[in-house]
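So, here come the structures, one by one.
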Structure 1
Amino acid sequence: MSEQARLAVGDDAPAFTLTSDTGEEVSLASLTGAGNKVIVYFYPAAMTPGCTKQACDFTESIDSLQAAGYTVVGISKDAPAKLAKFRERDGLTITLLSDTGLDVHKAFGAFGERKLYGKIVEGVIRSTFVVGADGRIEIAQYNVKATGHVAKLRRDLGLAA
């Protein structure tokens with residue numbers, strides 16, 4: 001198993017274009033091109049308890065995040081059809097993107113060795129990044145917890161709870 005390089009504040013965010021749960025092609029450049037900052041978060045699997053909690057927390061915060069100039073995209077290895085079911089089942093309003101080949105996960109360092117129940121395994125590393133309008137990483141957080149993460153991120157961004 002290999003350790004993926006991790007991104008740090010100031011690094012250029014890896015460019016990507018992925019398919020959304022609606023079948024639309026979404027690129028990082030199209031999201032930052034409008035002068036928006038983008039919150040890119042990676043999660044292991046749609047419709048699992050922790051990932052559902054995290055996606056619902058982002059959905060609950062989306063209006064205030066958008067008002068502060070942030071777009072939110074969640075990326076997993078799930079196929080677009082599963083992501084569409086996830087959106088519908090949980091009433092999600094954030095953009096969900098499919099990275100079945102894990103190329104974008106690896107480019108962001110969000111796939112590699114991690115601990116699971118005390119064992120070292122290779123898999124998705126729950127991670128969150130804030131990408132500035134200039135395409136640079138402003139926040140890079142690895143091994144985040146699903147529960148309470150959005151509230152912590154809001155504090156890190158200086159947004160009221």
Structure 2
Amino acid sequence: MLQLVTEFFDVRNDPDQLDVNEEVREKLQQLHPATMTEVANDEGPIMWLLLIPTTHDIMGRFLSEEISERQLFDETQAGITYDAIYLCSAAVLPEFRRHGLAKKACMDAINSIRNDHPINNLFYWPFSEDGKMLAETVAKNAGLPLLLHPAH
């Protein structure tokens with residue numbers, strides 16, 4: 001799964017993207033326990049999801065390309081009130097796609113974050129048509145506006 005994510009998003013060759021390491025994982029858990037979701041079967045992980053709760057101000061600066069994805073993460077602090085969620089990444093092994101795993105995981109995570117924070121917007125940086133469709137479906141089901149990063 002990690003190989004799939006690394007190859008698809010090519011984070012190792014793009015310093016502006018978030019490269020999830022142990023330090024990043026710890027901060028994500030401090031932001032909110034629902035930021036990372038993994039679904040596994042007996043053979044290992046089959047789906048991985050990453051959401052970042054943040055503020056409207058940080059979201060706006062990211063969407064206007066004033067800051068990078070990495071800076072969005074770095075500037076988002078734990079212990080504050082979040083009103084936006086960045087749909088950062090979702091990866092599903094090919095043989096498990098189109099079974100609703102990512103949609104369910106997204107909705108569960110968003111609802112968990114919404115239990116603690118007044119979320120008003122979702123936003124994303126599309127890397128694929130599947131990612132775009134997932135983001136649109138999740139936003140519709142969550143009843144939230146969806147904003148798009150202009151770079152892709």
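Nothing in this text is a laboratory measurement; each read-out follows from the coordinates by a stated rule. Bear in mind the structure is a predicted one, so any value in this text is a computation, not a measurement. Cβ atoms are built from the backbone, for glycine too; each structure is taken alone.
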- request: Work out the source of -8500 here, i.e. which of 1, 2 gives that when helix-only ellipticity at 222 nm (-39500 (n - 2.57) for each DSSP H run of 4 or more, over all residues; to 500) is computed.
  value: 1
message: Looking just at relative contact order in percent (Cα under 8 Å, 6 or more apart), which of the labels 1, 2 belongs to the structure with the highest value?
response: 1
message: Taking mean count of other Cβ atoms within 10 Å over residues 72-79 as the criterion, which structure among 1, 2 has the greatest value?
response: 1
